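Read-outs: derived from the displayed coordinates by stated rules, not from any lab. Small disclaimer: the values here were computed from a predicted structure and weren't measured. Cβ atoms are built from the backbone, for glycine too; each structure is taken alone.
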Structure 1
Amino acid sequence: MDAQALINCWEHGRRRHTLDRALLLFAAAEPAADVESLADRPLGERNAALLRLRRAVFGDELKSCVDCPECAEWLEFTLSANALLARAPEFATAPEGFLEIQGLRVRLPTTRDLASAAREADPVSASCRLLQRLCLDGAPESVSAEFEAEMARVLDAADPCMDFGIDLTCPACAHAWNASFDVPGFLWEEIDTRARRLLDEVHALARSYGWSERQILEMSDVRRGAYLERVLA
């Protein structure tokens with residue numbers, strides 16, 4: 001993804017729903033794939049593809065931050081795309097294409113499943129909707145805590161990239177918790193920041209030299225930066 005492709009991606013995604021943005025990034029990460037099929041790929045496959053895209057564009061280190069849920073202390077931490085990708089399986093759930101949980105056939109969730117659940121009015125309805133979609137033989141009328149725990153365990157084991165849980169400990173109050181790392185959201189924030197910076201650079205150089213956007217974006221980061229130093233001197 002060069003500078004022009006990054007800005008094009010940002011332009012098409014900035015007004016979209018977060019799930020649509022995730023698919024847009026998925027398509028950028030897998031340019032040879034059938035776009036229509038991406039919404040039906042397992043979430044872990046999507047997340048792994050986005051991590052590879054992120055590594056190619058921004059490097060391996062992922063610097064992030066979060067508020068402690070107990071005392072609101074600001075925590076900064078660094079993750080590794082390579083380390084997260086080490087969890088990625090081959091996405092073959094079973095020879096039959098499904099998992100079995102307490103006698104029920106269940107499949108891995110996809111972006112399309114999340115989009116369907118997102119249309120519900122409240123979290124409980126959304127959870128029920130998602131369960132209905134994942135259970136191939138129909139969702140049970142009542143779901144026990146044991147079933148929910150077993151389902152979470154089986155899905156996580158089959159698709160370790162579906163939801164990256166990060167173990168954190170607050171240095172201020174020693175509170176320990178597991179935070180979910182949102183791969184599409186994190187990558188989009190980085191693309192948004194980089195695209196806005198590139199637009200600022202285009203604006204400054206176009207005003208000073210009269211070059212077109214394409215001419216400026218086709219320059220390497222080093223050459224573009226060298227011209228910016230002279231403009232701002």
Structure 2
Amino acid sequence: MKTAVIIFGPPGGGKGTQANLVANKLGLTHFDAGRFFESLIYDQKRQKDPIIRRERKLFEGGKLMTPGFVLKEVARHVKVVAGAGWGIVFSGSLRTPGEAHGLLPVIEKLYGRKNIFVFALKVPPEASIKRNSNRLICRICGAPLLTSYYPSKNPKHCPVCGGPLYRRTLDKPEVIKVRLHEYHKRTEPIFKLIKKLGYPVREIDGRPAPYKVFNKIYGYLKNVG
């Protein structure tokens with residue numbers, strides 16, 4: 001399905017979860033920017049690369065990575081996905097107005113303006129901090145687990161594949177606060193730009209249970225294709 005869905009939201013806003021649900025329902029490829037760049041900066045073969053070392057320092061501090069570096073890597077990946085005939089759903093990208101200026105024309109050329117859908121999950125800062133502080137990630141399959149939705153108070157293994165769980169550096173409270181500041185200062189201005197370019201930004205309350213949020217998003221997408 002030649003469709004591009006872009007899901008914005010603050011750290012802990014649920015954009016990755018919603019992107020997974022959308023990808024599974026519509027048969028799209030989920031481009032998770034956080035995991036994509038995490039795999040790049042921790043690639044053992046590139047640890048001596050000064051650019052990778054610079055970006056890793058930004059990433060681990062909760063700050064947005066260099067826009068030019070991000071744009072180049074994302075554009076390259078999107079062209080591969082589109083070239084294979086797959087639709088795509090983004091979570092964690094686009095991150096700055098500069099990236100939007102550079103990447104939106106690429107996405108539009110690959111998928112067509114009428115096939116691009118933009119959503120913004122609205123979640124207050126206190127909810128973001130609580131969610132991230134209670135989030136664990138599987139080391140094997142990468143599935144996130146919110147302990148607030150799980151019966152065990154101290155889960156050790158992933159309910160999807162049984163792999164060991166860990167807490168990311170990015171999910172420490174002090175780092176989350178930096179990430180929230182970065183989102184409000186550098187990412188939210190994108191909405192004004194996107195609207196100016198003629199794309200509607202559909203705002204969705206991201207506080208309810210994930211399936212309820214998905215039902216809202218799917219309401220806009222169910223007739224796509």
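The table below gives the values:
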item: Source structure (of 1, 2) for distance in nm of label points 7 Å out along Cα→Cβ at positions 119 and 199, computed value 3.2; result: 1
item: Structure from which 1, 7, 14, 19, 21, 18, 13, 6, 2, 0 was derived, P(r) over Cα pairs in 5 Å bins from 0, in percent, options 1, 2; result: 2
item: If mean count of other Cβ atoms within 10 Å over residues 71-78 is computed and equals 17.1, the structure in 1, 2; result: 2
item: With Cα Rg over 2.2 N^0.38 Å, for residues 7-134 alone derived as 1.08, matching label from 1, 2; result: 2
item: Answer label among 1, 2 for the case where helix-only ellipticity at 222 nm (-39500 (n - 2.57) for each DSSP H run of 4 or more, over all residues; to 500), calculated from the coordinates, equals -16500; result: 1
item: Structure with the greatest value (metric relative contact order in percent (Cα under 8 Å, 6 or more apart), set 1, 2); result: 2
